[in-house]
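Each structure below is given as structure tokens.
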Structure I
Amino acid sequence: MIEYTIPPFLIFFLGAALIPALGKGRVRNIFLVALAVLGIVSVVILKPQTGWILPILPGVELVLLQADRLSLIMGYIFALAGGGAIVYALSTVKETGQYVCALLYMGSALGAVFAGDFFTLYIFWEIMAFSSLGLIWYEGSRRARDAGMRYILFHLFGGAALLAGIIIHYVDTNEIVVGPVGPGVGYFLLLLGIGVNAAFIPLHTWLPDSYPKATIAGTIFLSIFTTKTGIYVLARTFSGVEAVAYIGGLMCLYGVIFAILQNDVRKLLSYHIVSQLGYMVAGVGMAAVGTAYYEEAINGAIAHLFNNLLFKTTLFMCMGAVIYATGKNNLTELGGLAKKMPVTMITCVIAALSISGVVGFNGYVSKGMVIHAAQVEGLTLLTIALTLGSVGTLISFLKLTYFAFFSKNEEIEAKEAPLPMLVPMCGTAFLCVAIGVYPNLLYALLPYQEAALHYHAFEAAHTFDVLQLLLMTVFLFFMLGFFRPHDTITHDLDYLYRKAGRGFIWFCEKPLVSFALVVERAVLRFANYFVRFGTLEETESQEVEEPVVSVSIGTAVLLVLLFFTLYLIVMLIHGWLA
């Protein structure tokens, strides 16, 4: 039965279809602002419900709208942050195609969040991957095209693992509802597929590789949806897996260490996505169903996801405004912008204090919830990792804000960002302060509201400990001077992937081809011997030149995907999965 409520993804899909007909003037801008507002309203009016159920095969139904408290809070923050990104894009995006990609990307993320079954989730998961690719390629440079290719290869791998895990899970259980997964091969394939989007170490390298190379507005959209959808699905399927909690601790430390080393402002922020995701992954991993702290851990993970989308979106908007105004990406080239871009500076400082967990800002509330859950569950190593992550975060954002805005640079020229950029960044910065001062605003939205209201964010001992840690970190930053930005290259694990890839290509082109030629000659000699023996006369073997057909990598990938899609359809029709 189809409910009257419209799934939010339809609004953005229809918007993407209409955008090409609106030209490039004021009408398009008005339409986009209206679409952003309509998207927020469409989520706000949703109530917990199940609707838009489409039967496709006996026993198989696609559920396009499954709303509960967990999916609703995801919908709220996706619609809010995505709406802000749409308004922000008005100043920088001219190409109609880029708006189409952004709207499809936003719609598919909302579709994945409200999907009630694994197959619907997978459909939106793949639309997310391909639509977000356009936001990277529209930058236009060769480095963006190369990064986009690596990005989509990673997500094709993750999508294939996810689909294989879904199929095995369905075969084993005859169940496609999005929920906890039992042990088995499908369990690990699903975790692998989700892990790509959630940026597990070492599956994270696509993120800091591609995000800094996307368009200015494209990076804002990218920072909102893909990884947070991964965290949401992880919370649905793998909550309470202790190994996942420790993966979160590793992400937290690994991301912050690499962030401190960066000179490119967007690459620094990209590594901080990995680090902040670590808090969310840790919270999900600690949330074992049936334990006393399940609700607190899930609340902490989702609260930090919500807050992260406020302060991290603000940070990307601020750095996008800096790049737009100056044309410079590196901290070594920036400085002296505090007086030239005061609104951008203030919002950036607010977001930096928020992500660093300073008392009075929203990051303090949600980080405290996750770390408190680790403490009460007795996970000492995880508690240490998450606390050190907070220290590293403050160091890297002292570095970002000081060298971007307050260090001396008499030569730089810039002026304040346009109004469409300033409005959304001021809005998200305001929410960072509002939730930090009055956290009940956030508690009311969390999946387990009653448990959230029992958490005391401003408990005296905890607040004093955090303030001590922050003051010590600030002192060390300015005394040591070690964290001054340097124009150096830092190699991540993708360096090993690329080396391995080049080695594989060399092996295919050299030793493997040489071996194939040797085998070919041997077979031809052997065949010629039998021909001469059978006819009792010598025949000269002649080489037959066959036309060589070259196929691009992209075409080959699409053909393979098409084959597997058709194969899956045949399997479903004939009931081979039953």
Structure II
Amino acid sequence: MKHRRVLKIGSLLLVLALVFSFACAPTGEVEQPEKVITIGTMNLPTGLNVFQTTGNVYYGLIAWVYDSLYELGPEDVARPNLAKNIEISADRLTYTITIRDDATWWDGTPLTAEDVAFTYNYIVDNDLSWYASICSQIQGWKVIDDYTVEMTLKEQVNPDWLKYNPFYIVPIIPKHVWQDIAPEEALGELPLEMTHGSGPYQVVEFVPDEYIRLDASQFAKEVLGANIDEYIIKGYADASVMLQDFKAGNIDAVYGGVDFKMAKALEPVSEVTIADLAAMVFDQVVFNCWDNAWARGGDSHPHPALKDIRVKQALDWCLDEEVAAEIAHGKFGIPGCAYLAPYFKDFANSELDCRGYDLDKASQILDEAGYLDTDGDGIRETAEGLPLKFDVYVDAGTPYELDVATVWSRETEKVGIQLDISALDSETLWDVMNPNGDFDMAFWGWAGDPDPHYLLCTMTCEQAAPGGWSESGYCNPELDEAYEQAALVQTREERRALYWKMQELIQRDVPYITWAYYGNLCAFRNDKVVMDLELLRGLGSYGIVSKMFAITADTVS
């Protein structure tokens, strides 16, 4: 997440034999082998285009490969990276940014202010990918000298919003490579030589469905103090095979596809350290709110009763979030409520009037709304006689969703609602939701970035369109206004109030039921890898695939 959907993208198993050999140097001394860490994952990307990848392990690796003006430090706190000094005009509309003069692209070309200005202007001018949405307040960039660039804003913005969004999220790309790529080609597949950046590690080999190999730059070793010469990100299609390879010591760490059951199986292995990252990921039930779906009418999807907010409230009262979180994530799960997870600290609305588990309350709501079982078959009907039978879709690649949905359906039956559950692969499920709106309810989930602003954009009317980030089609102009203002207000307290208001609106309108929060699980072999566990747990965004891990990790001597 940057706030991206946590996709479950499998890959074919590659059997690698990593053979470390000692070579005799001309002096007769024995050279030490390179330090290599191999990380297993279920979420290998299909390509390396920085403007195309979402929801897989490469999203974390972008910070390894590309520099940005700001980066994440310990506890996911934004700190300067390329930006060396920033001067702000009195009207707070012009930022003069001095960048470091020691950054170079992988081919040795210096990274200059030309690259910074080009990157942002290229994104904004071409409305490029989802990056354009977080640059909406930027008027333009111009080069002052080789290492000074000037950014002009349309209006004053919140300084923290700026650091955590356009300055941190946007990767700086090389002008001398990208200036020859037409906008219509910018979201396509690119050859490996066009995906190199200025970051501490660079992709030197990529075999789709199998592995990514990244080597450390001289800057990483000599300036940043990186210990590891090479990382191999190895893809797996089967979590049990990845687990066995990890337990056997064939791979050094695992990230992506690690659930609490796998963690439980690893607990007895003394050579394994498990890190439960900050709970920033959340699971939801999505209700169909697409205007075009409602406009179609007919007797398919969405079920007409779901236009009644009271029906959705009753369904929420039937879902036991504590049980659901336990089923899905074991001891690592937290019962859900607000749209923002506890990871977001005071931005998460802690004073919402959360609906809990109460079948009597659900029955009362339905009774008062006039949904009665008039024919005695155990299923309530609408006033027009249509049974409250809803189709619920789950992701076939996430087994716990089916488990939770099944338990939920047993509870809804007790109050006269029938849930018919079907499993779809994740791509089909997304297409069913966006842009087709051909569903009643669906299980889905999101992860995000350290700042919640981009995550909340999925709730805006702009994203409730084909190709947008909205899966529900929810649109509320009052929420949109709060979202826009949150980027402009000057204090954290003002932003917090606006984010709380947005969560109140979501709770009121019930486009979702947020039923669990959890942190990604990752693990490493402590007999092969040296890592500060507390530092790792503080990296709520990406853990083992964060830049902090890459730089600070070491191998056991």
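Just so you know, all these numbers are worked out from the coordinates, no wet-lab data involved. Values in this document were obtained by computation on a predicted structure and should not be read as measured data. Cβ atoms are built from the backbone, for glycine too; each structure is taken alone.
Things to note:
- Origin of the value 13, where relative contact order in percent (Cα under 8 Å, 6 or more apart) was derived from one of I, II: I
- Answer label among I, II for the case where helix-only ellipticity at 222 nm (-39500 (n - 2.57) for each DSSP H run of 4 or more, over all residues; to 500), calculated from the coordinates, equals -22500: I
- Among I, II, which structure scores highest (criterion: mean count of other Cβ atoms within 10 Å over residues 42-49): II
- Identity of the structure behind 22.1 (criterion: mean count of other Cβ atoms within 10 Å over residues 34-41, calculated), options I, II: II
- Here mean count of other Cβ atoms within 10 Å over residues 82-89 was derived from just one of the structures I, II, and that gives 15.8; the source is II.
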